[in-house]
1. If you work out mean projected area of the Cα convex hull in nm², for residues 109-340 alone for I, II, which one comes out largest?
2. Upon calculation of distance in nm of label points 7 Å out along Cα→Cβ at positions 221 and 277 from the atomic coordinates, which of the structures I, II produces 3.2?
3. Using the calculated result 4.0 for distance in nm of label points 7 Å out along Cα→Cβ at positions 85 and 189, pick out the matching structure from I, II.
4. Suppose you compute relative contact order in percent (Cα under 8 Å, 6 or more apart) for every structure in I, II: which one lands on 22?
5. Taking helix-only ellipticity at 222 nm (-39500 (n - 2.57) for each DSSP H run of 4 or more, over all residues; to 500) from the coordinates of each of I, II, which one would give -3500?
6. Given a value of 41, 26, 17 for semi-axes √(5λ) of the Cα gyration tensor in Å, calculated from one of I, II, which structure does it belong to?
Structure I
Amino acid sequence: MRFVFALSLLALVACPSESNDPNGSSAADAGGGPEPAACTQRGYSSEITVGEDTLEITWPISRNGPAKPHMGATTNLPDLGCTPQERGESVASLMLACVSIFGPGETVVDLDVDVWTVTDTDPALRAPEASGRVIACSEITHADAELQGLLRSACEEQCDADGMAVIPDAPGGVPVVARVRTSDVDGNGEVDVLDRVELPYVDTWTHGIWLTTPAWGGESCADIECAEGSLCYQGVCVPEHTGFASFVAITEQSYASIPLVAGVGAGIEGSDDLLDGQGRGAIAGSVYDCSEGDGILGAAIGTTAVDRQTKVAYFTGDLPSPVLRSTDGDGVFAILNHAAGQTTLAAVMHKQWCTDAVDCACGGLSAEGLPADCTDQACLEAQMDGKTAELTLIGSNRIFVYPDSVTVASVRPGR
């Protein structure tokens, strides 16, 4: 995932402290003129309501003024008109889970992957619905020799040869949350500091993932007839309810160093003991439109639990920016030192902005989205009155944050 690389660079590059913002000073300070509207100034925040939740969000305003939303490096507006993927009945599925390593570590082999269906109940309080362990690609075994060969090659191709967890009876057809964590390496019945020496990873939760269906059929399957309940994939019959998933494992070193260089004082609260389940945690992800291709530029992130101890960070390209108040073209963000518990994660962007900072009415969150017939910046600006600033909701996500852990959760329309 793109935010993983961005976060790794954040661990290496110290962000300079913010200098005084020339665009943030008032007209009155400069020459005694009228005050510009607050919502045209960097650092302005207001409360918005998402469903039944209220959260305070810092508006997407940079040094150059209000961030104008678009996709990547184009002038195209984000497509926010899609409906959420329909949740069906949970179907026991074969999950092929890739786990990529983030931070200075040597292997993800022997990490445990636990899976739950997404509900309003904290998964940490429920027994996992399915579990597996990451295995080196060359060590994956199966009673069916053909299927074993396919699983090994799929691991090499899909998982960059890092390793894969083959998890039977995982929930499919529904969004899932997965936890990647250090296993009981020494076999003493608990995960302790000795296990963390061997596999130094914090618990990493990935929220709202759907299994990706394999590319069934094709030329290699032209002459293959599979039994009922199986479909052909790359010339081999596999259970029809099979899907790929991708998760990340974050190292202890990255968890400890990232907040420090991002400006979170002494680091994430409680990080001096990563096994006691006390303190705060972190959130990381991206903001996408319906295409889920490029990220949305100009999106601002907030949660119902962001407070003065929390740091919201955005990235420009692959590097952290000390001045951005909204996402760059990759849509990557991180929320550090976040309070533990259930929270609503939401993303907003400008629906319209003022062309005159003085003669400007500050609105809030618009009940309507972008104009339905607009696909680029020129069209949007042509429909603006130039005297009103307001936001529109991109999407929201109900998630859980845990002490000494990272929750990976992205925001998309229709959630």
Structure II
Amino acid sequence: MKRILSLLIFVLFCSCHKEIKIDRKAVVIRHNVHLSEADSLNSLTVGNGKFAMTVDVTGLQSYPDFYEKGVPLGTQSEWGWHAFPAGRKYDISETDVEIEVNGRMVPYARQWPSDTPQGEAANYLRQNPHRIHLGQLGFIFFDSTGSRIDISKIKDIQQELDLWTGEILSTYTIEGEKVEVITLAGQKDDNVAVKIKSPLLTKGRIKLKLNFPYPTDKWTDVGNYYDGEEASRLMVSQSSNQLEINRTLDSLEYATSFKSNRDLLPIEKNKKGVVIEPESGIEEWTFVCTFSPIKMDQSVDFDQLRAENKDSWSTFWNSGGIIDFGRVNDERAEELERRMVLSMYLTKVNCGGKTPPQETGLTYNSWYGKPHMEMTWWHGVHFALWGRSEILEDHLDWYLSNQNGAESIA
């Protein structure tokens, strides 16, 4: 009888107890990133896991020189790989040295002095292929005299990364004139959508530069090097409100499509890329810039990509696990929650594609853009632990497609 009574009391308690549902949006947005000054270590990134763009306080990549020694302003993808032409074919076996392991001699690839044949092979194979920066998209601002504005003249900066929607909202003034920018990344294709509103547009004091950095053979590529020959690599066609740019970089060919909601003036070509300017007399301008290994029909506009982006991020944040530390009194709780939320955002942006990411994701181009197998655990396993195993599953297919090569090396 006592057991039955205890069970009834327990059932009654459970039926009266209301489940407290986590307000996921409240948890996420209280950690939105806010900036009030230009800081080379505080650039912000938007992306979809297989493509990402990192921007400065203007909402685009307007001042790469200022950021190149901090967190550079890059545009990277899973497919954007380039190799410098070589005089001959190199093989990894040229770099081998035999080392005795458990009573047998095992060949291991190693670094050799650069002035040796082995060193030449090791250097080339390490440096190639390397990930490239697909392009650099930035504003050009002019003062009342027609001179270009330096970053120090960007005032009243208020920039926010809205983690819930994946949008960057940038507000600032130039010579007292307000500029408002919204930046976001498409979640299906490799593109960015931008809306800018400012009286400076009506005065012809804002243009857009689309430059194409040349790759380096360095361990890190900050996307700010040009060899002065870009005009010969670009084939540009222009209609009233669109641009199609085909770039041939040795064996790599890819397309950049630019679609504006306003008619465009004839573009200006230079040694780095092109300068784009909308028709005069407007105060608001939206555009979409798409990068692709093949030419694509550029049919989407800003509003379509914005809706797509919001839906994708809403699905992400409303799935899987999350922890609300809002009522926890421990002084460490807020910081722990902040790291949880920001880590979820950053790994979704940088590591949510179909291949293991490089150690610094798609934000910073290091180690020639190549992935580190020992880091894949940290970049991917957490997706499954937080209940988003479908993102991790995309990574795992890469291992199956590379199994034969791995067996050969082993």
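Read-outs throughout are calculated quantities, based only on the coordinates presented, and are distinct from any laboratory measurement. Owing to the predicted nature of the structure, the values given are computational and were not obtained by experimental measurement. Cβ atoms are built from the backbone, for glycine too; each structure is taken alone.
1. Working: I: 15.2; II: 18.9.
For this comparison of mean projected area of the Cα convex hull in nm², for residues 109-340 alone, the top structure is II.
2. Numbers: I: 4.3; II: 3.2.
Source structure for this number: II.
3. Of the structures listed, the value fits I.
4. Numbers: I: 22; II: 18.
Among I, II, the structure yielding 22 for relative contact order in percent (Cα under 8 Å, 6 or more apart) is I.
5. Details: I: -3500; II: -7500.
Computing helix-only ellipticity at 222 nm (-39500 (n - 2.57) for each DSSP H run of 4 or more, over all residues; to 500) on every structure in I, II gives -3500 only for I.
6. Working: I: 41, 26, 17; II: 39, 36, 19.
Attributed to the structure labelled I.
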